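Each in C-alpha cells, the structures are laid out below.
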Structure I
Amino acid sequence: MTAREVVENYLEVAESKNPDLNAFTELDPEGALRQADLVDAGSRSGSLAGVPIALKDLIDHAGHVTTAGSAFYRRQAAVSAPVVERLEAAGAIIMGRTGLDEFAYGGSSENPWFGVVRNPWDRNLSPGGSSGGSAVAVSAGMAPAAIGTDTGGSVRVPAALCGIVGLKVTHGRIPLTGIFPLAGSMDTVGPLTTTCADARLVYRAMKGFDRSDPWSDPRDLQGRRLSSVDRIRVAVPVAWLEWVPTSGEARTSFETLCERLREAGPRVEPLRNQALVPDPIRVSLSAAEAAAVHRQWIDDPDKPYGPEVRERVETAMRTTTEEYTRALRWRAGIVQAARRIFSEYDLILTPTVGHSRKTIGVDGIVVGGKRHWTGDVLGGYTSLVNVLGCAAISLPLANDGTPP
C-alpha cells in the first residue's frame, strides 16, 4: 500500500467513529495526505515512514492550535515541539489531535469544554485519562499509534482501560519543550500502541537529549540484555498491592499473570518492603508545581475553569511550604528504597489499575462494596512510578473479547 492509501484508510475509520467516541479534537486530512504524498514521492523516509500518529492536544504542532483541553488556552504554534519534529523526521504523519482532561489535570477524560471521551469497549465507561483520546484512537483502530503524556499514570491508565500498550519513559528521556506542563519534575511523554514492538519504534524516534528542556537527561543510557529469562528476578510488592483498592477481578488477572511468568522461567517473588507504598503526601508534589502553572489564571473571571479542575487548582494553591518540603523528604526516601530493590531485582510488577471500569458521570469507583476516590483506584499503582522517575509499561492481558 502507498502511504496515501494507509492514511486515507485511517482517516476514514476516524471520521466514522469519532462522532461516537470523541477521541479527536481535530482531524487534519489535508495536512496528513500532503505529508503522505511526500513519503510516496521519496522525499521523506525513516523508521516511521508513512505511519499515521495521533497527537495529544497539549503538544505543539506547527500551524495548529494547542488547547490543552481548556476553555481559554489557545496557543498558535509557530514551531513544533521537539517530539513532533523527531516523529516527522522519522517519516511519521500527524493525522490529528486527541482529547484529554482539562489541562491534563484529571484521570477520566470527561472534559467539560470538549465533551466526554468514550471507551470503545463500552461507551458508558471512561477510557481513563488524561491521555484518553490518544488511547481510544489506537484501541478503536483510528490510528496505529498515538502520543500521550504521563505525570501520574496518564499514558498507562488509559492504555490499561482500553486494552493497549502504554509506555511511561524514564523522566528526562524524551524532551518536554513545547508541551503544556502539569508538574515538570514528573511529566513525561510516551507512546500508546497495540504492540510492544510498535512502542519501541515510536519511543526510539522521540528519545534523546534536548538542550532547550532543563529536565532533559544528556546521558544516553543503553538497555541491558539478560542472557536468559530464567535469570530475571521479578519483585511483587505485597504492601503496595494491599494499599491500593483492587477488585477481585484485577487481583485474579494479576495472580494469573504472575503464575504464567513463573512457568515461563523468571523468578517471581513477593517483596515485603514497607517503604514502597504510596503516601497521600505524594499529591503535594504535583499540586505545588501545578499551582505555579495556574496561579496566573485561576482568579481571572475571563479565564473559566471547569468545576473539577478549578477545585483541584484551588486546593493545589493551598499547598504549604511545609507540606511540599515533607513530600520532597518522603520522595527522597522512597527513591533510595527503590534503588536498593532494583539492585536485587530486574522488575517490579504490579497491576496498572485497581479496577478497569470507571463509569462516566459517576464520582468514585466501587471496589469490594466500598466507594473509593478514583485517583486511588486508577492511579494508586501508577503515580508512585512518576515520583520515582523510572520507566514503566502497561501491558494488556489476553481476554475473551470482554472489556479489559
Structure II
Amino acid sequence: MLYHLYELNRTALAPLRFAAEVGQASLRHPLNPWSYTQAGKRMAAALDVFEGATRRYGKPRFGLDQTMVDGVPAQITESVVWRKPFCSLKFFERDPRVLRRLNREMDPQVLIVAPMSGHYATLLRGTVEAMLPGHDVYITDWHNARMVPLWDGKFDLDDYVDYLIEMLQFLGPNTHVIGVCQPSVPVLAAVSVMAEMDDACQPASMTLMGGPIDTRRNPTVPNDLATSRPIEWFETNVINLVPYPNPGAMRRVYPGFLQLTGFMTMNLDRHITAHQDLFQHLVEGDGESAAAHRRFYDEYLAVMDMTAEFYLQTVRMVFQEHALPKGEWRHRGAKIDPSLIRRTALMTVEGEKDDISGLGQTEAAHDLCSGLPASMREHYVQPGVGHYGVFNGSKWRDAIQPRVAKFIQAHNQTH
C-alpha cells in the first residue's frame, strides 16, 4: 500500500513539476524583464529547487569515454559481457591498439563488485575511473528489482554468492576482485566456497573496502538500527509489493524511496543546507556551484529497489546473527569457511571516520582467513575519511587507489 501511495503522490505532483519547468523557462527568458529582477531570480530558483526535489531520477550513465594510459589517451568502450536476470557484468574496454603500442596488454584484470544497497553501480564511477589507467576493469551492474518480472524468480544472499562465483569463473584465473562496502561479505563468502571446491578460477587477490564483515566490532548507528528490532518488524514495515505497470509488478521489494529516506534522515541537516545553498547559488547566477550540486544529487537521488528476500536475509545473517564471523553461515547447505582460502591474497581498507562500517569491521576478515600467510595480507586505514571517501574522491585517488593497485600488481600472475 505504501508503494502505491508513493506512486500516487508522484502522479499527483506531475502537473506541478511541469508548471515549475514552464515557470523556470519563462522567468529566465532574456526577453522577460522579470528575469533581471531579484524577485524574478528568486522565483526561478525556488521553482528549480522544487522541480529537482520532486523529480524521479533515472539510472545514471557511467560516461567514462576516455582514460590515460602512460600519458596516452585511450578510448573506452563500455559493454555488457555477461548477464542474468538480476545483474549485468559491464566491461570498460580500453582501446586495444593503444595497449598494444604501449605493451600494456597484460594489465591485471579487476572485478569491482558494487553494492546492492539502494544506489546504482554508477555510485562507483570514481572507483572505476581511478582503476582504468592500469587495469582491465569489470563491474557488477545490479538490476532494479522493480524492473525484473516475477517469473524470473527470487534473488537472495545465496543467489548473490552464486552470481559472484559464476562471474569469476566467466572471467577466468588471475582475476582480482574488489568488494566495496556491503559486497565485502558475499565476496569473502564466494571466494571461500571456491577455495573449498579448489576452483581453478579462484581470484588472485580480493580487496575488501569499508565492509561489514563483523559488525560486532565498533558498531555504528546503522548497525544498531539493524539489531534494534526483530527481523519480523523489517518484513512488516519496509517490504512492499511493486505496483503495476512496472515490469516487476507484485514482486516483494525493499523500495528505493524508503532506502533514500533512510539515507537522507541520517544527515538531514546537511541535505537541507545543501538545497538552501543551491537556491542561493541560482539566485546569484553561480552556475558552477549549482552544476556541482546537481551532479551529486543526480547520482544520490537515483535509487533502485532490492528484493525482499535479499534484504531480509542480509539484515538477519550479517547484522543480527553475525553468521560469517561466528562460522555459522551455510551456503546451499555447506558451511562457509574462509580459513580454507590459500590462493587468494587479502587486502582490507577502512576509513578512519567511517560511520557506516566502523573501524575494525572490515579488518575482521584477516582473522577469518587464518590460512593465509602474512605475505598475502595487507590492512590499511585511511586517516580523515568517512565511508564514501574510502572509494571515491581525492583521498581514494591519491592515497588509497595507488596502494590497492600496488597490492594487485604484487599478487598478479602471468597470463
Highest-scoring structure on mean count of other Cβ atoms within 10 Å over residues 60-67 (candidates I, II) is I
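For mean count of other Cβ atoms within 10 Å over residues 156-163, which of the structures I, II scores highest?
When mean count of other Cβ atoms within 10 Å over residues 156-163 is calculated for I, II, structure I comes out on top.
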Note: FRET efficiency 1/(1 + (r/R0)^6) of positions 100 and 316 (r between Cβ atoms, R0 = 35 Å, to 0.05) at 0.10, derived from one of structures I, II, originates from structure II
Matching 1.05 (Cα Rg over 2.2 N^0.38 Å, computed) against labels I, II points to structure II
With distance in nm of label points 7 Å out along Cα→Cβ at positions 68 and 396 computed for every candidate in I, II, 3.2 is reproduced by structure I
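Bear in mind these aren't lab numbers, they're just calculated from the coordinates by the rules spelled out. Since this is a predicted model, take the numbers as computed values, not measurements. Cβ atoms are built from the backbone, for glycine too; each structure is taken alone.
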